[in-house]
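Any read-out appearing in this document is the output of simple, stated calculations on the displayed coordinates, not a laboratory observation. On a predicted model such as this, the values are computed, not experimentally measured, just so you know. Cβ atoms are built from the backbone, for glycine too; each structure is taken alone.
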Structure 1
Amino acid sequence: MKNRFADLFPHRKPIIAMAHVPPLPGTPLYDAEKGIKGMIASMKSDLEILLDADFDAVMFCNEGDRPYTFQAGYEGVAVMTHIVTELAPRDRPFGVDFLWDAQAALNIAAATGASFIREVATGTYESDMGLWNTDAAQLLRDRRRLDAEDVAIFMNIAPEFASPLGNRTIAQVARSVAVSSLADGLLVSGPMAGAEPNVSALQEAKGAVDGTPVLVNTGTKAENIAAFLDVADGAIVGSYLKQDGYTWNPVDPERVSRFLAATGR
């Protein structure tokens, strides 16, 4: 089976930085006065800092679209595609995350040349958004239909803002998702953006799979990243890199340097 993760990140455990997109048109917090051009301008300054740093990839995410929805609007997909096309780096991999519509993320990735997506693709959950049901089978079939076989799908097995229905352990879910849902990577999260998971949850997931990478998905900080990387095969970082560690603030160059120094880079 194709090892998309190893093809993307062959040399070291990747650190993926989040590029948060301001609220998209049609969402409650969209700034119509700023408009799409203003959104792109505000993101450029963040991306300049991230791309000057030693991150292995960046991931675009519609983090500002609170409250999140399971079905993306056409306008959101169109504008997100435009923004990613305009800003995507060409010197390293980039990914797409659309909260919480995996089909939207996959289609944006296929249209923009993204290398990976991050989504909740398996399981059923009670969540802030209501009852959450997923469909990995359709997602992977659509990847085939879109001729997007090179797009890696990182599946979040402990999603934020939600709790699973059922009583399977992290290890059982990790093993099942790796084998039956053909995940290219497994993600372990804390209860919400910026909140860290327990290292024991990463250890449990990692110990249950053979060959499928496990990444820490939320809550990474300069103070904990070394401990996480002792277990995980990579990490995603977003909120910590922002001014005061607040998710929706601009990127802070000093916090970027502090975080990367803590990884040994």
Structure 2
Amino acid sequence: MTSATAFRRLSAQEAQAWLAEHPDALLLDARQAAHHDQGHLAGSVRLDGRNHERMLMVEPKSRPVFIYCYHGNASQTYAEMFADFGFHSVQDLIGGWEAWSQQVARSVAEPLGDRVSTEPDAELLAWLDAQGFVDAHTAGGHGNTPLMQAAWQGRGDLVASLLQLGVSRTAVNNDGNNALWLACVSNQPALVQMLADAGVPLDHQNLTGATSLMYAASSSKPEIVQALLALGADPHNQTQDDFTALDMAASLPCLQLLRAATRRRAA
């Protein structure tokens, strides 16, 4: 097999299905550290131009590999490298993270309407089994529900399916965080919008009194901060130590958004 055909290119839609079928895959992010920190596929490892040699030597050649970058260019170079080095199953993402974000936005933009399913479809069943959940409603490790897990992974299609099954919108995990918090971790504004519209509490406070807005501010996720504020999140909520989201802002864009929101509320 030549290097030109040794790896497979997946569209964002194909990648969603492939990732659900390969929960043990090695996920590699070929973007810069700052962008990886702002949002990435759950469980992915960042390629920094140095650690790929260790992975080529240490990782089993039988382990499936999935690589993505910004727009799908650098990922092809890395994919060819892993394929040439003897890895049996190598995939890269066509269009990169930008295409993935657009696919998630399309998935979550589809209205749920009044549909309520009684049984999960085949894709959801396969994902539940791969993630170790007994069903769509029962929490697993650390108290995370399937809805939380799907939100953390940025899987808008699965979140929509779970909501249609009537799963709990108010469940929290062992840290007291709800599904909206996990959607903020995945850095998917459209997914945050979907969960809030579905009734997941916007200003829920976890065991320390922190809200999703506070998390987004402290993690320097301005797009999430903006989405939460647009939905009506309260910037004046305080933690047990009397800190607000404004106090916790870790970047200038977050600080500016929260200052403006605080002034508007005061006015």
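Structure summary
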read-out: Source structure (of 1, 2) for FRET efficiency 1/(1 + (r/R0)^6) of positions 23 and 183 (r between Cβ atoms, R0 = 35 Å, to 0.05), computed value 0.95; value: 2
read-out: With helix-only ellipticity at 222 nm (-39500 (n - 2.57) for each DSSP H run of 4 or more, over all residues; to 500) derived as -10500, matching label from 1, 2; value: 1
read-out: Read-out mean count of other Cβ atoms within 10 Å over residues 119-126, computed value 14.1, structure in 1, 2; value: 2
read-out: Value 40, 22, 20, calculated as Cα extents along the principal axes in Å, for residues 175-254 alone, assigned to which of 1, 2; value: 1
read-out: With Cα Rg over 2.2 N^0.38 Å derived as 0.93, matching label from 1, 2; value: 1
read-out: Identity of the structure behind 13.0 (criterion: Kirkwood radius over Cα pairs in Å, for residues 7-102 alone, calculated), options 1, 2; value: 2
